[in-house]
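No value in this document is a laboratory result; all are computed from the given coordinates. Being a predicted model, the structure only gives us computed values, none of them experimental. Cβ atoms are built from the backbone, for glycine too; each structure is taken alone.
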Structure 1
Amino acid sequence: MKNTTLLAASLAVGATGAYAGGMDRSGMSISPLFEDGTYVELSFGSVSPDVSGAFNHPLAGELPSGDVTPSYTQISGAYKRDLSDQLSMALIIDQPYGADIDYGSDASYPIAGSYASVTTSSITALLRYKFNENFSVYGGARVLRSEGEVELYSSGTKFYEMNTSSETDWGYIVGAAYEIPDIALRASLTYSSEIDIDFTADEVSALGANSSDLPVTMPKSVNFNFQTGIAADTLLMFSARWAEWTETEIAPDDYLLIVGDNLVDHDNDTISYSLGVGRRFNDKWSGSLSVGYEKSYLGSTDTAGNLSPRDGYKSITAGLKYNVTEQTAISGGVSYVWVGDATTSLGGEFEDNTAVGFGLKLSHTF
């Protein structure tokens, strides 16, 4: 029973990931490593956020921002195979981090026209060694490709622009798992190291056009995943992810001189949770339902960055899987996210925002 519902449950997480702390998007799942035999999967997700706010001007009144979060897609894939009775390997491709914010040029908001984007892609290579049917350890390397850009406006005038180089850097992953196959129980704990990136930043501002080094650290993280059978064909699932986002700062030289502050930083590390139930209805169909949560970290006097106008989230995800054959399956799911309210450093109030995401996954076991 251990794999009958996990595929459905793992879909549509893109919308949830987009509003996890920092720039988390994929959650860095390593679940393909635990599939049986030789296994491949390909996933596609689409996320449509709706995040808007308003700035209360003392003379002009309420100035709306419009929707500041463009839709985006997520693509991932994985290949896993057994090398022996005890040793297996997996390659996982995903887009672990990202950010997109666009205040639009038609809005009356004070920083209308400002936008920022961070894009990443990664390849994770893992080996798993099974001591017996209960205990195993695993580890490997993650290669990360990343780049970013930003333009900032004030009252319709662009005052700052920055583009980074595209850089490739790496980190490592280690973990351990405990399983009881007869009851579909598995608990795994995975540590992912920080990844240090040495960007070159090209800045354009009132100080002219300049290039400088821009070191950025993507955070270390710990993922805990648990599942167990609780009745015939019924699975309980729980996961938690901690990420050390307080170590991630983006502080280009000229921006620091002009504004006197970092372009991006984080006041809190984050922990996000998911709890769900999966159910196999028959040999062809299975489904899942889960809820997700990340608490609000901002106090009553704290503010969020203008490039990240939200704080925590609540979500619900439903998934469905159809076994086309004994070896091939198609899974789909949808997430609905309630995005946490935030007051930005500019004074904008962002409230009652949401996001919707859906995903499709094709998997095959040889």
Structure 2
Amino acid sequence: MTNRQQGEAGYRPLFFRLTNDDDRRAFDAMLRQNPKARQYDTIQQQLGELIRISSPGKKFDKAELHAMIAAHTGGLPFEDYGVWVYFPWNGNCVHVLDEEEFVKVRTNRNVYKIDFHEVDLLRTKKVGIIGLSVGQSIALTMAMERTCGEIRLADFDEIELSNMNRIRSGIQDLGVNKTIIAARQIAEIDPYIHVVCYTEGVNDQTIDDFFCKGGKIDVLVEECDGIDVKILSRLKSRSLQVPVVMDTNDRGMLDVERFDLEKERPILHGAVTDLEGMRMAELVYKLRNLSLGEKVEYLAKIIGMQNISGEMLRSLEELNKTIVGWPQLASAVVLGGAMVTDACRRILLGKPMPSGRYFVDFEELFREPSAHK
């Protein structure tokens, strides 16, 4: 087994279709090897839901629904219908509908906010997410809504206790790579969404694979702390005409750059024009050797001092004095997950989503009425 395969085993579930003889033998062997595996079987309930949504105007009594389920399975034993999905990291083995029926049922409550043909179109889309703090909330929201069929996750960092103020994880996940945690959670929501983890983050060796291996991503979500990756990923996005969406986790600021529509657009809305003309090797060297002061200066350029909240300004002043990292709140992270997912869906479906900066600023929204006058 290669290193990559070993890594994938940490977040990829195993699928067993018992109508296939090889799968049945593998399933039986898996259960023998994992005698404490917990089996969850609600396939009849799922089939009932499938029947009901297929005939939305009809009311079924229990006997009629049971007969319709039996007819749908063609007499196949219930245990053999669909797919058994085994999650090696927690020992759960779950019986679910196979992919087409699973997606049909799971996305049914999206309609008509997302139309039937849009559901199918989104299944073909690939999203890359760099940075798994805000990025985790975005990835999970996209998975729940099924905004895409493939998600690529990049982050070299591992969960620490202080991360858990805004990253959805349990204390058993301390020390686990952030991408692995997100990938496992996505698999438990929807095992048919294809997830690829880049546990070393995006760097010179992985950036081409991240953007293009298995097909070019359709949108980049950039949520990393590193100034170098912020710049380099946008230059790559522009060269490949991939749109970029970013939530800043401060004042509800959403940043959109439509490089797919504006091929010559300056990165970061022209905030770092001094870097645009540099040779790549020179640029990489400069960005990777920035002092803390220079990083803060570039961050201020990128976000814009006028867009930074008073609390964030104070935090920047106190960095490495009374605090050791950028502050992020769970409420803001969850808001970012919603905003970025909505923006990406609009882009992926070809709906209006212009380049620019957009604000959902709670301080502004929740001021006293007199303060708005």
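Quick notes on this structure:
- Origin of the value -12500, where helix-only ellipticity at 222 nm (-39500 (n - 2.57) for each DSSP H run of 4 or more, over all residues; to 500) was derived from one of 1, 2: 2
- In this comparison of 1, 2, the computed figure 22.9 for mean count of other Cβ atoms within 10 Å over residues 245-252 is attributed to 2.
- Structure (1, 2) behind the derived value 69, 55, 41 of Cα extents along the principal axes in Å: 2
- With respect to FRET efficiency 1/(1 + (r/R0)^6) of positions 77 and 229 (r between Cβ atoms, R0 = 35 Å, to 0.05), the largest value across structures 1, 2 is given by 1.
- Winner on relative contact order in percent (Cα under 8 Å, 6 or more apart) once structures 1, 2 are ranked, highest first: 1
- When mean count of other Cβ atoms within 10 Å over residues 133-140 is computed across structures 1, 2, the figure 15.8 traces back to 1.
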